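Given below, in the form of structure tokens, are the structures.
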Structure I
Amino acid sequence: MRQYFIGGSAGLFVLRIISVVLGLGVSTILARELGAAEFGVFSFAIGVATLLSLPFCGGLPTLLIGEIAQARETGDAGKLRGVIRWGYLTQLILLLVFGGLAIGTYLVAVSLGVWWWNERETQIALLVLLIVPAMGFIHLQRGILVGFERPVLSGIGEQLIRPGAMLGLLLLFLAMLDTGSVGALWLQLGATLIAGVVIVALIRSVLPPAGDAEPEIRWKEWTLAMLPLTATTATTIVSNNTDILMLGILQPPEEAGVYRIAAQISVIAAILMQILRAIAAPQIAAAHARGDLALMRRLMVHTGWAATAAALGFVVVFAIFGEFALVLVFGPEYAASYWPCLVLALGSVLGASCTMVSIALQMTRNGGIVAKAAIVAAVFNVVLNLLLVPSFGALGAAIGTAVSLSVMQLQLAYQAQRILGVRADIFQMPSAR
């Protein structure tokens, strides 16, 4: 297990660093070429696409991680094949429903003469709708690979191929940015499709043969189990994108652009936290299947200490050099990203202190608890953004997001100790209870 953690963590750390560098390269080109206003429109469109991707991912990736890990632990080949097939079939059904609703809505609105968007706005909406299923498909593949304890490969499509393809497309077709955010969205769609194709090829090449076992598809059981996980994912995505959506609605486009840069930079504080979550999730599911609460507790404490140290290190460095770096890389108009970024990074420190709590609850079939906490946090985030964004813009959005996510983590830490009998925070000794 130690080798799995060390090797997986090192691989994901390198992958995540490359992803951040590529993402910053993409944002630097877009921010400078589009300007803050059009970059803000692009950021708002991507936020909407992320929100609409809910029907295509929802709780599917998380459910697949847990069920695949448990099926492998117990040697249930029929269940293993069945849950993977069920995931693909479920996403196909959702795609057909979503596509039908989108086409039907457009046709009805046009026929009634209530389609108020102009040609450019309609094109942006179409691009968003095309990006959505491609994003959901990538998330589904990620869940399968993590369940098979392939955490590094699970992140290649989203963290390496997509930003790498986007950077390459930008360099090859920079002239497309003359059309503003529309051209940028076309390139984003192309990069997402390229990532989807690559990750399918990876799954085919690295996963073990399916075998001869008859697939056992438990439609009712897995659909019911997916509902609280979907609610958790939905509220988390809503909460994570409330800031961009509120800024796009209540402030000029420039504020959304400033905030997107802040949010992208602050992600660095949570890199190790995200890596450790991906590494530890199947291990926690397997430990719970064996009834090994002591191991679960050690996993949560050790990963929390490492994630918190990394987040604190970023906060200190950014507090000293952050404003200078923002102006140097993105230009003077993005100096305003400094304080929002610092606030978001400070929120990541508290999140890192109990980083595995939501994973532990989800992997032990307590997703309903996580869903309730996520709903409370999402409502809290919406209210805070409504109160703060009109007066404080990007900084208000950052405060609302950081506070609401902290409230959610504190709720879950309490629930994990009450329900599982283990503490999930770092303020304890990592021995068995």
Structure II
Amino acid sequence: MQPLISRAIKTLSGNVEVPGDKSISHRSAIFGLLCVGETKITHMLESEDVLNSLHAARALGALVDKIDDQWIIKGACNGALLEPDHRLDFGNSGTGCRLFMGLLGTYDFPSTFIGDASLSSRPMNRILDPLQLFGTQILAQQRDGRLPITIRGPEFAAPIKYRVPMASAQVKSAVLLAGLNAPGITQVVEPVMTRDHTEKMLAGFGANIEINTDKYGARSIELEGQCVLNGCDIHVPGDPSSAAFLIVAGLIVPDSRITVRNVLMNPTRTGLITTLLEMDANIEIMDQRLSGGEELADLVVNSSELKGVTVPGERSASMIDEYPILAVAAAFADGKTTMLDVGELRVKESDRLRAVADGLGANGVDFVEGEDFLIINGNPGNSGMGGGFVKTHHDHRIAMSFLIMGMATEKPVTVDDGNIIATSFPQFLQLIEELGADIGQTST
């Protein structure tokens, strides 16, 4: 563990581009594995999480290479994956682990999934439950569906119809990936729309997929299994969850103006931008365009006098990873910010709701934490804020959020581990320091 300390600065300025989107990068590794022919990927996120997904793709039969700035995956083909000869280690990555668990749930060979201490504490029952409907056997697991887990698919998988009981793109995607190796139509119904990268990429790789939305907003996704997927070229857009840290920094540090280029603006991922605009954030959305079926834009961010708002629960699916950095923005806002229906944060890389609340309290911010809500009473003058030591609980987003906080508080903010940031955003320190941040190591 490497503690880092973040100190207040006078201004931020500059023009940067964040790394490729983590969700799309994970899925690129998976679909490259499943396709016939080559998949060429540029601007792929090269974080520890995504590299673990590439390692898993290799273990299942893909040929994976990097030439210059392009990743090239020669697929093993849908329905023809190889039995791995070792345990699949996903480190800190819940996304990688859950998607590959879904994928392998309909293959008739044993697969063992392991991860670090944080991932091993996260429940996997939400994936295992629908997989058992396909006929998947759970050969080994720890208490309450935790890693290490060993599964084996049925000799002959049958398609299922599954209604996702919570807003979760990971569960939806895991079921669809399992359905790829089952004959017939697998149907997934999600009452609340979540990020739709899996559906878009399935269509782009040639799957027969149909999506309908009823009058109540529930989406029905029907996928034909045992299809042939064809390799294609992918340019991964900038990750909005990574951009979120730079955006909030630009808003709370005085006299700042920064530009974040090529940010993914898929409507299922822009809940934070919507919320910040409601808080009177000065964010200019420039050069909106389409690339590979996804919306992109450049974001020009100016320091702003934020106001507190209520964030409705139905927005949480479009910003679930951004609540920690939103909490930092709310700490500097005028008035009360209320975040509703955020219980899902308790089963992320850490109990993020608890970790955020503890970090706020350690730095002099007034808050009320409930089982599934958080209320933050902002301090726009930031009088007395900062000076705290934040426990990250091996959670990269907690670490980055409170390092951003320290850039605008009266007293420095220290986090107990900066190394964990590499799991999702290895360029974070480089980019934020290019803009003017003062973050350094400490022996605290």
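Values in this text are rule-based calculations from the coordinates and carry no lab data. Values in this document were obtained by computation on a predicted structure and should not be read as measured data. Cβ atoms are built from the backbone, for glycine too; each structure is taken alone.
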Suppose distance in nm of label points 7 Å out along Cα→Cβ at positions 106 and 298 works out to 5.6; of I, II, which structure was it derived from?
I
Mean count of other Cβ atoms within 10 Å over residues 66-73, calculated, reads 14.2; among I, II the input was structure II
If mean count of other Cβ atoms within 10 Å over residues 90-97 is calculated for I, II, the one returning 14.6 is structure I
Which of I, II yields -8500 for helix-only ellipticity at 222 nm (-39500 (n - 2.57) for each DSSP H run of 4 or more, over all residues; to 500), as computed?
II
Suppose you compute relative contact order in percent (Cα under 8 Å, 6 or more apart) for every structure in I, II: which one lands on 23?
I
With mean count of other Cβ atoms within 10 Å over residues 218-225 coming out at 13.4, pick the structure among I, II it was computed from.
I
